[in-house]
Structure formats: C-alpha cells, structure tokens
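> Below, each structure is written out as structure tokens.
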Structure P
Amino acid sequence: MIKAIAIDDEPLALKVIQGLSNRSGAVDLIETFTNQQKAKEFLFSQPVDLLFLDIQMPAQNGISFYKSLNIQIPVIFTTAYSNYAIDGFNLDAVDYLLKPISQERFDESLKKVKRTLTSKIC
C-alpha cells in the first residue's frame, strides 16, 4: 500500500482525492492538508511514499512549495491548470493530473508511482 498525503487549499478537492484513493485500493491517504506549513512539518516528521500536490494555492504555488521541501519524495501534481505541466515535469513529477480527475486516470498515475517506487528499491 502506498502511503500518501494530499495538499490542496480546497477541502472539496481533498475529499475527491480521498475518494479516488479509497476506490483505488492501492493508496493509504494518511493525511490531508489545506495549510502548506502544517504539511511541511508533517513531512519532516512522518515519512510518506507519495505527495498529491495542488499547484494553484494562495500562500505559495505548489511548484515553489515542492522545491522548498528539499527532500526526494514522488509527487503527483493535481490542478485545473495545464500551463504548469512543463514546470512539474522539470521537477521529475511522477504525473500531472488535470481536475476533474477520473478514477481511470488516477489509477494510471498510481501505476507510474509503483514503477517509480520499485526502481528506487532496486
């Protein structure tokens, strides 16, 4: 089971990620955050396998937030804006999911995560 957290300023978007995770049967979404600072504190105290991260947020965009972490953690960017895709992939994002996210697309993304995690172990 992939241990993950999700960060998004919209509580409804976090509920959607939670539902997609539950239906996938492959992700244990252990925590969700609307506050980036609290998420950062959590990440430094609790190891996770995956980060679902919104890009368009009020305090700091997700790209800048991810750069500020200075830790290697697989990330899937979740956003309604396609114009950040290149920036996301330049950070070696596992995937870039455009909202609204379908279960099929979510599950495809998880397959990429599994390959990424497997290659890190080998």
Structure Q
Amino acid sequence: MGISGYPTNERKQILELVRYTIAPRTKLPTHTHPGMQIERVEAGTLTYTVVKGEARVTKANSTELILKTGKTVLLTVGDSLVEPAGMVHYGENQTNKPVILLSASLFNANQPKAILTIPENK
C-alpha cells in the first residue's frame, strides 16, 4: 500500500511513501537502492544489517548512531533509518509477529526500487 507522485512535470523522479509488511521469520534478500530511502518502524522488531556502506539510525528515544559495514542493529517501534543510494543491506524479521515499515523514497523514475546483490562472503 502506498502513494506516489512526480515532483516535476518532466516525471524524471518519483517520490513514494509505502507501507511494507515483513512476515514473521522472513529474511529479505541483500540489496541496495538507486536513491535515498527513509524508513520508520511502525510495528514489530526488524534485525537490520549493513553489508557495505553505512546507514544513519535514529532510535525512538532520539539517540542517533551510524551503522557501518558488517554491523547489525535491532530496530523497534519508533526507530527510523536513512539509507543512502548504493548502500548494501538486508533486513530480517526474526520474530513471530509482522514488522510494519513506512518507507519514503526519491528515485529516478526509470530505476527499480531495489537492486539485488550477491553478498561478498558467498
């Protein structure tokens, strides 16, 4: 479920706000995004790992941290995350309850939302 629009008449970029549900016991594939994406956890606990690059995390209590290559964090209700373009990562719901994320992104209109990658250790 989401909403999208084009910031200019040229339709070169698309601005989206999407609500994602990650089922219990689901690991998302390792991937990257072609533009910046921002997420906020609305429900559940997401185990989030940066494979290459870094992401900025703001916890619900306003504590900020930079998550660097190889690091993992538990994101809970109210936590948010900024993913820069090209940062390789994955999320995993290791719980028995769904994770719900609100995700805002600004991508070039002709780009995929996610680009699957092969982890370097495989």
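Values quoted throughout were computed directly from the atomic coordinates according to the rules given, and no laboratory measurement underlies them. These figures come from a predicted structure and were not determined experimentally. Cβ atoms are built from the backbone, for glycine too; each structure is taken alone.
> Looking at structures P, Q, which one was mean count of other Cβ atoms within 10 Å over residues 37-44 calculated from, given that it came out as 18.2?
Values: P: 14.5; Q: 18.2.
Traced to structure Q.
> A further question follows. Looking at Rg/Rh (Cα atoms, Kirkwood Rh), for residues 29-68 alone, point out which structure of P, Q has the largest value.
Numbers: P: 0.92; Q: 0.94.
When Rg/Rh (Cα atoms, Kirkwood Rh), for residues 29-68 alone is calculated for P, Q, structure Q comes out on top.
> Hey, semi-axes √(5λ) of the Cα gyration tensor in Å derived from one of P, Q reads 23, 17, 14; which structure?
Details: P: 18, 17, 15; Q: 23, 17, 14.
Clearly, the read-out refers to Q.
> Sticking with this one: Which of P, Q yields 28, 17, 15 for Cα extents along the principal axes in Å, for residues 61-100 alone, as computed?
On the way: P: 28, 17, 15; Q: 29, 23, 17.
It must be structure P, since only it matches.
> Computing helix-only ellipticity at 222 nm (-39500 (n - 2.57) for each DSSP H run of 4 or more, over all residues; to 500) gives -14500 for which of P, Q?
Working: P: -14500; Q: 0.
That value comes from structure P.
> When you work out distance in nm of label points 7 Å out along Cα→Cβ at positions 13 and 93 for each of the structures P, Q, which one comes out largest?
On the way: P: 1.1; Q: 3.1.
Between P, Q, the highest calculated value is found for Q.
> Consider the structures P, Q: one of them gives 22 for relative contact order in percent (Cα under 8 Å, 6 or more apart) as calculated from the coordinates. Say which.
Numbers: P: 22; Q: 40.
Among P, Q, the structure yielding 22 for relative contact order in percent (Cα under 8 Å, 6 or more apart) is P.
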